[in-house]
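Every read-out reported here was derived from the displayed coordinates using simple, explicitly stated rules and does not represent laboratory data. In this text, all values refer to a predicted model and were calculated from it rather than measured experimentally. Cβ atoms are built from the backbone, for glycine too; each structure is taken alone.
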Structure P
Amino acid sequence: MKKVLLGISGGVDSSVAAFLLKNQGYDVTGVTLNMFSPDALAKPELYHDASSDAQKCAEIIGIDFLRLDVSNHFKKYVTDDFIAQYLKGATPNPCVVCNIHIKFGVMLDFAMNNGFDYIATGHYAKIENKNARYLLKRPDITEKEQTYVLWGLNQKQLAHTLFPLADLPKSRIREIAASINLPSSNKKDSQDICFVPDKKYADFIQKHCGDKIEAGSFVDENGNFLGTHRGIVNYTLGQRKGLGIALGKPAFVVCKNADNNTVTLSDEDKLFTDNFSIKNTNWILFENPQKFLKAFVKTRYSQKQTECIVEKGENGCFNVSCCEKIRAVTPGQSAVFYDENGYVIGGGIIMDNNTA
């Protein structure tokens, strides 16, 4: 009997994933990852320890349960990186980083060192083995598909991972959970960054950085002074509301420059681009990309994909040319590439073309 270590959070997806795998004949153990302590959060009073919910679900399903402390790794790879990237003017996606280093990194290493054959999660994605290569694909039901945050997985990680929810709609997941009286059956889906549950990213960064966050200048595209901002971590590309400045017309954040601590404001049309570059790439469909390839790209999780051409650049970077302009292509976010059949070709981190 194959042994599976399944990341169980107490939510409906991971709980049902555990139930399905057990029914398929796997020897399943649920594990909750202790990624941080309440005092590491922006507002500890908003933190809820989900491990008790996870343990209740494991007991109902009838699987073993354990907790794994990964807090040091989470701090190093996720929260410290999150803060560092924001201070550089980027807007990182910590879920992508967490998947690479924690859920499919530390958890997988623990599983392999303790006699497990696979790890599993409640992600909505497919893994296929074709021509001796493990591929990542959108599920047929794309309602909740999550391949966008999984582009960084390598061949070892894909080879030892199971995604049992790939072919099920969310409504069916909740039906299964209710049928076995899981307390997670009506639990809302989490949409927030787990370590900043109130979405106040700047407050979280301020708490951990103190006086590193300095006020600076709002400027126009010609560098002319428009006013004073509260620190670049308080703003994101495309932002219009909450700027704290009145110019007599709508103004949008079109650039953040950490080197001179400026935030550039302009008209919304300046947010659209059909060219950008990426770094820190990972390729899944093949080992090494051709110099030139056609693909479909998404630069945000909920975004409609756009046709593009990807070309090798310098120093391991790649240049992306899109067939139509995309709004607010944001440095630090992920660009994920797909083929016409929904396979993930690969992805990378969007660079700041204004300063790189």
Structure Q
Amino acid sequence: MSDPLTELLTAAHEARVFSGAAWSVGTIQGPARRGILGTRAWGGEPVDDRTLWDLASLTKPIVGLAVMALLEQGRLSLTDPVAEHLPEYADTDKADITIWHLLTHTSGVPGGQPLYRDHPDRASLLEAVRRLPLRARPGVQVEYSSPGFIILGRVAEAASSLPLDELVRRTVTAPAGLSDTLFNPPADQRARAAATEDCPWRGGMIQGTVHDENADVLGGVAAHAGLFTTLDDMEKLALTLLRNGRTTSEGHLLRPHTLAAMTRPATDHLNLRRALAWQGNDPLGAGAGDLLSPAAYGHTGFTGTSLWVDPELGIYQVLLTNRVHPRRGSTAMMRTRPRFHNVAVLDLLGG
């Protein structure tokens, strides 16, 4: 007998919202319901437990965990200005933007910038980010900004003296046991990935390389997008977060006090609810549905991925899809995702 989540996602698959999906919802004890359906591409191989999913912007809070690990190590603080770590920003309007501003999307660095169109190599794109005029003074409004996270990634590299992919490996994926979460899957592993877009800019179907164009120009490793993962790894991360930073192998990803500081609402005095690198459960709508508590936090990815954790209700929800396959234009996922969260809450909490 089918469960309500399977029924919901099967209907979405039949409506061609995505070619494949994987999901897991559960409590602090572990997964209560999990499943997979569909194919990695329309007409392709079936989704299985080894399928790699392009996390898109769900990369941001994972990099945020690495930044908070550097805070615990004393390598940075949230009030550090960008120019302290990146001297080349000292003569820009971004010199006094802080790490807190970048993590909460209150930096004033504008979002939605297709810089790849005019800057086809890493050096020129990074220079374009450096030169982007601020849209607002830091700290006065929330504007979701991938370029802001590109800057944050470079700050983290400077503070740690490590490339971003190695920093994420050492501080997040290895401690949490996320063995299949990585930037730039090796060529012989790309067929495991769910396909994303048939991309005119790149001249073909994207499978196993990053969907985000700016991240692609940056070599596939960026703080705003680029990570790939499996359902099993996202379950482990969700449980680690729900268990106050205690990993499934009984280690610690972050200390409970640090994780609490990271995940509580930080911008309720402004226009949108953000925590540090996480979305809050905003009354104006964050795709988290209607039934999670005000304490819930999570993030979504443009490719059709999401992770939400509700410490008050004691539940987590993971949904991985390739909703941009073969084209990004559909808005159907915006309706599917909150319904998934609503049904999951009711299913997990029972009567």
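Given -0.81, -1.23 as the derived value for log10 I(q)/I(0) by the Debye sum over Cα atoms at q = 0.11, 0.14 Å⁻¹, which of the supplied structures P, Q does it correspond to? Only one of P, Q returns -0.81, -1.23 for log10 I(q)/I(0) by the Debye sum over Cα atoms at q = 0.11, 0.14 Å⁻¹, namely P. If helix-only ellipticity at 222 nm (-39500 (n - 2.57) for each DSSP H run of 4 or more, over all residues; to 500) computes to -8500, which of P, Q did it come from? Derived from the structure labelled Q. If Rg/Rh (Cα atoms, Kirkwood Rh), for residues 35-242 alone computes to 0.98, which of P, Q did it come from? Here the read-out was taken from Q.
Using Rg/Rh (Cα atoms, Kirkwood Rh), for residues 139-250 alone as the calculated read-out, with 1.00 as its value, let me know the right label among P, Q. Among P, Q, the structure yielding 1.00 for Rg/Rh (Cα atoms, Kirkwood Rh), for residues 139-250 alone is Q. Here distance in nm of label points 7 Å out along Cα→Cβ at positions 67 and 91 was calculated and came to 3.5; which of the structures P, Q was it taken from? Answer by label: P. Sorting P, Q by FRET efficiency 1/(1 + (r/R0)^6) of positions 27 and 259 (r between Cβ atoms, R0 = 35 Å, to 0.05) from high to low puts Q first, with the largest value. Given a value of 12.2, 38 for Rg and Dmax of the Cα atoms in Å, for residues 283-330 alone, point me to the structure among P, Q it was derived from. The structure behind it is Q. For which of P, Q does distance in nm of label points 7 Å out along Cα→Cβ at positions 83 and 155, calculated from the coordinates, equal 1.4? Comparing all candidates, it corresponds to Q.
Assign the value 20.0, calculated as mean count of other Cβ atoms within 10 Å over residues 115-122, to the correct structure from P, Q. Of the structures listed, the value fits P.
When relative contact order in percent (Cα under 8 Å, 6 or more apart) is computed for each of P, Q, the one that comes out at 16 is P.
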